[in-house]
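Trainee: Next up: some structures, all given as structure tokens.
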Structure I
Amino acid sequence: METTWKPTTAGILTIIAGGINLIVGIIMAIIGTAFLAPLTGMWGFGLFGTPLIVLGAVSIVGGSFALKRKVWGLALAGAICALLPPPLAVLGILSIIFVSLGKPEFTNQTSIE
């Protein structure tokens, strides 16, 4: 089967969005724990970065599977996780479109090579 640019582009966009999510989530967790909690006396602010860290990790893993053209469902899940936060929605929408259009190129192998 001929390979196209669609899964590669989707993987790159998903990894970029996931990296941004991961960095922002870590920064939010550090700021919430180190600065806001002592000032306010409320010790739950560090948890605000946790969802972004999880979404970023899933996006990076999904993007790497899109680049390898393996496990279409995980590549799609990574692209969906790239939708949040809203400034990254354009990257997530494009990733979903390109992963969906490139579905015939994916194999369902789960082994790591």
Structure II
Amino acid sequence: MPSTTTYRRGEVVVVSVPFSNQAGSKPRPALVLSADSFHRGLPDVLVCAISSQPRYHQRPGPGDVPLSHWQAGGLHHPSTVRLSNLFSVEKTLIRYSLGTLHPADWARVETGLRKAFGL
């Protein structure tokens, strides 16, 4: 049965990401990309990873969107949305919400998504 918890596009959430060897998991920030009208009846949400690694923020590569207003999303360090790291996550693996991206950062993410998908 799908979760009734509502997540909004542009929301920064903390997700339990399993280790590749399945020996455990680690909490990681992610950005909700799918519209609530899309994932409302589904057990999953489409997200992308958010990294606080300085190399992505200082020297962003293709698919990286450094956040100018990272504090608005509830993040504790300068962070970068990694559009090259998209995935679907079960709503039950979302621990909690940190906040919502600043509109200027969200606009840059949307531009990056259009470019990535040729829209």
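Trainee: I, II: which one has distance in nm of label points 7 Å out along Cα→Cβ at positions 11 and 67, as calculated, at 0.7?
Mentor: So the calculation was done on I.
Trainee: Work out which structure the value 13.8, 42 belongs to, where Rg and Dmax of the Cα atoms in Å was derived from one of I, II.
Mentor: The read-out was computed on structure II.
Trainee: Assign the value -20500, calculated as helix-only ellipticity at 222 nm (-39500 (n - 2.57) for each DSSP H run of 4 or more, over all residues; to 500), to the correct structure from I, II.
Mentor: The value was obtained from structure I.
Trainee: Could you tell me which structure in I, II was used to calculate relative contact order in percent (Cα under 8 Å, 6 or more apart) as 33?
Mentor: The read-out was computed on structure I.
Trainee: Distance in nm of label points 7 Å out along Cα→Cβ at positions 51 and 91 computed as 1.8: which structure among I, II?
Mentor: The correct label is I.
Rule-based calculations on the coordinates, nothing more; no lab input. Quick caveat: nothing in here was measured; it's all calculated off a predicted structure. Cβ atoms are built from the backbone, for glycine too; each structure is taken alone.
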